[in-house]
Structure 1
Amino acid sequence: MCGIAGFIDFQKQSDRDILQRMTDTLIHRGPDGAGYEFFQAESGFVGLGHRRLSIIDLSETGKQPMQFGNLWITYNGEIYNYNEIKIELLQKGHSFIGHSDTEMILHAYAEWGEACLERFRGMFAFVIYDRQNEEVFCVRDRAGVKPFFYYFNDGLFLFASELKAFHAHPGFVKELNKNAVAAFMQFGNVPGQHCIFNYCHKLKPGYSLRLSFKTRQFSIKKYWDVYNAYNRPKLNISFDEAREETEKVLIESFSYRMVADVPVGVFLSGGFDSASVTALLQKDRTEKLKTFTIGVPDIGLNEAPFAKEVAERLGTDHQEFQCTQKEALELIPDLPYYYDEPFADSSAIPTTLVCKMARREVTVALSADAGDEVFAGYNRYDYLMKYGKTLQNIPGFARNILAGAMNRVPAESIPYLKNKYNFANRYEKLKGLLQDPSPRQMMLSLSRQFTDEDLKKVLNFSPDKLKTLYERTDLKPEFYSPLAYMMAIDYQTYLPDDILQKVDRASMTVSLEGREPFLDHKVIEWAAQLPDSYKYHNGIKKHILREIVYRYLPKEMMNRPKMGFAIPIGSWLQNELREKVEYYLSDSRIEKQNLLNRDYVKKIKADFFNGKKELTDKVWYLLMFQMWHERWMEQ
């Protein structure tokens with residue numbers, strides 16, 4: 001994994017020094033080396049930059065940017081099946097200098113053009129510059145594991161793994177996209193292809209972009225879509241057959257992620273997802289896997305005892321890292337720098353901590369993200385299956401009365417339930433569900449923090465609603481089910497916009513390559529065709545994955561309440577972080593920015609400090625935006 005950056009400048013005002021400055025903003029992504037190639041083409045100047053984190057082919061033959069004939073590449077990621085593709089290319093007469101997957105990509109593109117993408121299994125974002133045809137070809141992997149930002153304005157095309165690289169180019173126009181500010185307030189991130197700056201975009205997962213120097217136009221093309229998997233008939237096989245085949249698919253995917261020329265480890269929390277990765281990888285290995293877990297006992301985040309029990313049963317080389325609340329709090333001021341768009345998932349803090357600790361021992365770490373999206377693990381699927389029809393059967397007037405009553409009764413005043421994990425936030429979400437309990441609205445209600453009505457109150461401007469993938473209706477009626485609908489939406493929205501962005505920045509902050517075994521496209525293409533009841537069965541989430549894990553670990557060990565990767569944000573905001581809240585949400589700052597409604601922010605802040613814990617996430621979102629704004633708009 002690495003960092004890439006560069007430009008195509010049709011005005012011919014960029015140079016090699018600018019390229020180097022852009023690229024070196026990403027040194028945390030690639031501390032092992034750097035490469036800068038600058039071309040003065042007739043149509044414009046081209047810069048390709050690369051920061052290297054050496055994983056495969058540690059020699060100089062793996063250095064980037066890399067050339068093959070008229071093709072140059074700068075690339076971030078891993079193609080796990082590169083050796084198999086390389087054999088096919090050798091049979092076609094290709095010869096190779098080194099053994100990197102980067103060199104294989106160049107030869108595959110020369111042989112098959114963009115059709116080479118069909119063969120790639122992995123995570124990747126790359127740019128290929130074709131000097132002969134005067135064009136660049138940009139690609140992002142199917143699930144969106146690797147980031148790819150681009151900017152196009154006034155004859156200047158920029159690309160990078162992170163937005164911070166754009167700030168190093170003097171031609172970059174730093175202009176706030178107010179519609180994206182509104183979207184952030186709702187989702188806690190800037191969703192889909194949108195970006196916090198005007199003229200900036202993210203290349204969507206499963207898409208490629210081709211820019212012609214002659215026309216100065218680019219075309220964007222979809223080469224993979226998760227709906228192609230969901231829009232197929234469900235497999236007519238028994239549960240036992242499905243379990244056997246699912247295990248084979250997972251073993252193949254997980255094993256691919258162990259390919260590296262450096263030490264590899266696995267994040268182990270003690271839950272079903274990470275236990276399945278560890279169990280299936282360890283079962284046929286004589287060498288012990290390196291596994292890691294983290295605990296922050298003084299804030300109640302400590303899955304270490306469960307992880308240790310799992311590790312002992314599976315026989316891994318396990319390490320526990322203990323951190324303090326102070327170490328966790330010390331990360332918060334740096335979040336706006338590494339998450340250089342506004343980002344409000346507070347689990348970025350423990351995720352960064354565990355990456356920091358693992359980096360002491362390994363360069364590559366496997367995590368178990370996407371198990372929930374692939375095998376139906378989220379609580380919202382529970383709500384849908386258990387309560388969706390019940391809520392829909394309650395008359396509208398009765399639901400409105402109940403929602404009104406909840407508005408008058410704060411979550412903090414409800415005995416017993418107020419102490420349940422994440423209750424205040426769930427209580428707030430239920431109010432939205434009562435207004436419209438359809439699967440579509442349920443998805444939006446459970447995904448948004450500020451509603452459309454809230455936005456009118458909190459913003460000092462009237463935004464245009466950004467088009468997001470939450471609105472997609474591509475699931476064909478004959479294959480539709482509420483569960484399939486929600487899972488497909490999650491795979492395209494919450495997964496790349498939140499989870500994968502969080503893990504990428506957290507791991508790259510400390511120069512650690514994070515790999516996602518559940519995100520091999522073969523896994524989702526298989527799982528999407530399984531009957532819903534194999535994934536969600538009689539109130540049991542991730543049913544088929546659990547049954548696979550039970551082969552290696554006892555039920556009594558695994559069947560415990562999910563702890564989650566949550567931290568006590570509400571308590572911190574009211575205590576340790578209160579000074580920051582008062583500063584960043586002060587009347588003077590709000591008025592100076594002229595983006596937020598001073599009186600409404602003031603009311604949210606006052607209500608929160610007076611005991612309305614259900615406002616925790618709203619206050620956190622506001623704080624994260626304000627801290628981001630100071631770092632990137634005021635300096």
Structure 2
Amino acid sequence: MPDTKNLINRSLTALAIILGSLILFWPNIAGQELIIAFRDTVRQADGSKKSIDPAVVADFIRDAENGLRYYFPNGECQPAAGEGFDATHRCILKGRFLTTARINNLTQAFPELVNDTYTHLAPHPIEKALGFLQAKKDSKNLKVKLGLDLQGGMRAVFQADFDGYLERQKEKTEPYIQSREGDLLKESDPAKKQEIEKELKDLRESLVLDEVKKRSLLARARTVLAKRLASQGLTEPELRVQEASYSISVDMPGVANSTEVLNRLGDTVHVEYRIVNDELTNKVLSDQQNIADLRQIRDLYRRQRFEQEDIDELMEHIRDRSRLKREDGRLFVEWSAAKEGGQVLPSTLMVLGPPALDGEDMRDAGVSLSQNSAYYQVNFLTNSRGERLLGDLTARNLKKRMAILWGDRVVSAPTIQSRISSQGQITGAFTQTQANEIASVIRDGALPVELQVLSVNFIGPSLGQKSIVTGMISILLGFVVVIIFMVAYYRLTGLVAVIALFLNLLIMAATMSLFEFTLTLPGFAGVILTVGMAVDASVIIFEKIKEDLSAGKSASVAIESGFASSLWTIMDANLTTLIAAIVLWMSKDGPIMGFALVLFFGLISSMLTALFISRIVFDWSLYILRYQKMSIGWGQQVENANPKEALQ
């Protein structure tokens with residue numbers, strides 16, 4: 001008879017696993033809320049804006065033939081203000097199984113009415129509660145993702161802007177070339193002269209783009225894009241470099257918010273050091289109209305809902321009004337934490353010289369808490385070239401301000417007090433997440449060349465709903481056949497295998513939800529194969545118990561012996577398949593990886609349910625019914641038919 005305390009402890013562990021799996025899987029079958037935001041203005045061909053009447057939005061929401069109800073016929077969108085939108089331009093639609101494919105169809109059909117940046121599925125309360133598991137978000141996505149073959153997604157083609165790359169390289173390199181040419185004229189040592197000449201030759205060659213360099217830049221850009229896709233949880237994307245057109249094609253399954261995703265992927269954010277031109281900066285800030293435009297920029301960012309074109313127009317007005325020429329420097333905005341509320345917002349304008357140092361001149365970076373504030377800072381080490389550049393820059397510009405840029409934002413502008421060379425800090429009003437992002441860009445590299453969006457298409461599923469239905473029917477049919485066989489052959493004991501099989505699927509689905517795996521059609525094949533492997537484990541255990549019962553052993557001894565002797569047989573059979581799954585996963589091919597992941601975690605959960613949970617069910621039946629003999633299917637008869645002594 002099983003030890004009571006041990007049995008209770010094992011049962012509590014099993015219940016915790018089952019309850020945790022139910023919680024993780026619940027958002028997949030629970031009701032969802034789709035937040036739909038509508039534009040309040042639309043930009044005309046001449047650049048002007050036209051307001052969108054709330055009545056137009058209301059008619060669109062009610063329209064069942066050409067409006068919102070055509071795409072979501074079973075849901076009613078209730079007006080709800082939020083995220084900077086009035087209730088007239090925002091509504092919430094409740095329903096189940098709302099897919100990104102349908103959201104894409106809506107936003108693609110009405111791009112001038114539906115604001116896709118703020119149209120999204122609201123996270124479930126469970127996803128919000130587990131937000132601490134996601135480093136960069138306030139919620140943890142627990143919905144099983146479907147691959148391109150099942151639900152479609154977005155295909156974006158990015159083209160490399162080599163002209164812009166060369167322009168940026170010239171802005172950064174030409175002043176340094178001029179400086180080194182001056183050093184060459186002054187140098188008398190032949191060895192040092194030769195070293196400078198070699199350096200100048202390399203610098204001039206860096207400003208010439210041949211086919212080899214272009215392909216190298218494209219390959220590096222693809223690597224950065226892959227890292228960004230992985231960091232955003234966009235699993236199983238497909239990236240292809242198209243060298244003939246100098247472009248990169250990216251297929252992303254299940255993407256609905258195209259604007260946000262494209263902005264993140266194409267973001268050329270990088271770290272730069274520039275010297276502040278105080279004279280021109282003071283000139284810009286002396287104009288009250290420029291200050292008024294700066295306030296508008298700050299208000300737009302404070303609202304957290306704006307079009308980038310509005311910001312660009314205001315910055316262009318300031319440049320034109322101040323009559324800034326290209327050779328004078330570039331206009332930037334410094335960001336800092338506001339006194340009220342601590343929100344980081346644009347604080348002032350700056351005119352900066354050419355970049356003297358960037359992320360390519362740094363070799364490592366880390367994050368630490370600033371000693372002088374509650375914010376975080378980035379500590380970096382320079383490479384040999386960066387050490388020389390930073391040393392020369394700080395030595396030549398003592399008592400001047402040196403602006404540190406994160407993308408197009410000046411995050412700080414400290415005054416240079418002494419020469420700096422091998423290491424430095426990037427300070428600003430950074431949260432830990434922001435500081436980690438900056439350090440990551442320094443370590444992994446920013447996009448080496450700007451990528452312009454050449455085309456965006458929402459692609460439908462290559463196999464689609466029919467394949468999903470077929471796959472589900474296959475799983476359910478297999479499940480039903482297994483239930484019939486196990487109950488018919490093993491009688492009441494077969495229900496233990498059915499319970500184990502059901503829990504196996506639940507735990508496997510919860511694991512896929514937790515780790516945000518993408519389910520493709522090959523993944524369905526992995527589920528079906530897992531069902532077969534799970535039943536195989538139960539059959540091995542049951543047949544061993546039947547042998548021991550036929551040998552005259554009591555029910556408790558037969559169960560103990562059956563599970564103990566079956567352990568290594570099951571482990572051995574599953575271990576070889578687990579190794580095969582790992583090898584398939586290492587292929588890095590999207591659909592094959594999907595199959596391998598489902599198979600791997602399915603086998604782990606099947607061993608857990610067959611060897612651990614099934615044993616608990618048997619032990620509780622022994623503890624409650626206290627039978628000594630049992631029947632476990634055809635070929636083994638009951639010797640005592642008393643229900644308190646035999647399990648039929």
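Check the numbers for distance in nm of label points 7 Å out along Cα→Cβ at positions 127 and 615 across 1, 2 and tell me which is largest. Write down the numbers at each step before the final one.
Details: 1: 4.5; 2: 3.8.
Of structures 1, 2, the maximum of distance in nm of label points 7 Å out along Cα→Cβ at positions 127 and 615 occurs in 1.
Each of the structures 1, 2 was assessed by distance in nm of label points 7 Å out along Cα→Cβ at positions 375 and 399; the largest value belongs to 1.
Supply the structure label, taken from 1, 2, corresponding to distance in nm of label points 7 Å out along Cα→Cβ at positions 111 and 559 with the calculated value 5.1. Walk me through the intermediate numbers first.
Working: 1: 5.1; 2: 6.5.
So the calculation was done on 1.
Here Kirkwood radius over Cα pairs in Å was calculated and came to 29.7; which of the structures 1, 2 was it taken from? Going through each structure in turn, the value belongs to 2.
Which structure, out of 1, 2, was helix-only ellipticity at 222 nm (-39500 (n - 2.57) for each DSSP H run of 4 or more, over all residues; to 500) calculated from, if the result is -12000?
It was calculated from structure 1.
Suppose you compute P(r) over Cα pairs in 10 Å bins from 0, in percent, for residues 391-446 alone for every structure in 1, 2: which one lands on 25, 49, 26, 0? Considering all the candidates, the number was obtained from 1. Kindly point out which one of 1, 2 the value -0.97, -1.07, -1.29 was derived from, the read-out being log10 I(q)/I(0) by the Debye sum over Cα atoms at q = 0.13, 0.14, 0.16 Å⁻¹, for residues 295-582 alone. Attributed to the structure labelled 2.
Assign the value 15.1, calculated as mean count of other Cβ atoms within 10 Å over residues 327-334, to the correct structure from 1, 2. So the calculation was done on 1.
Any read-out appearing in this document is the output of simple, stated calculations on the displayed coordinates, not a laboratory observation. Because the structure is a prediction, the values reported are computed rather than measured. Cβ atoms are built from the backbone, for glycine too; each structure is taken alone.
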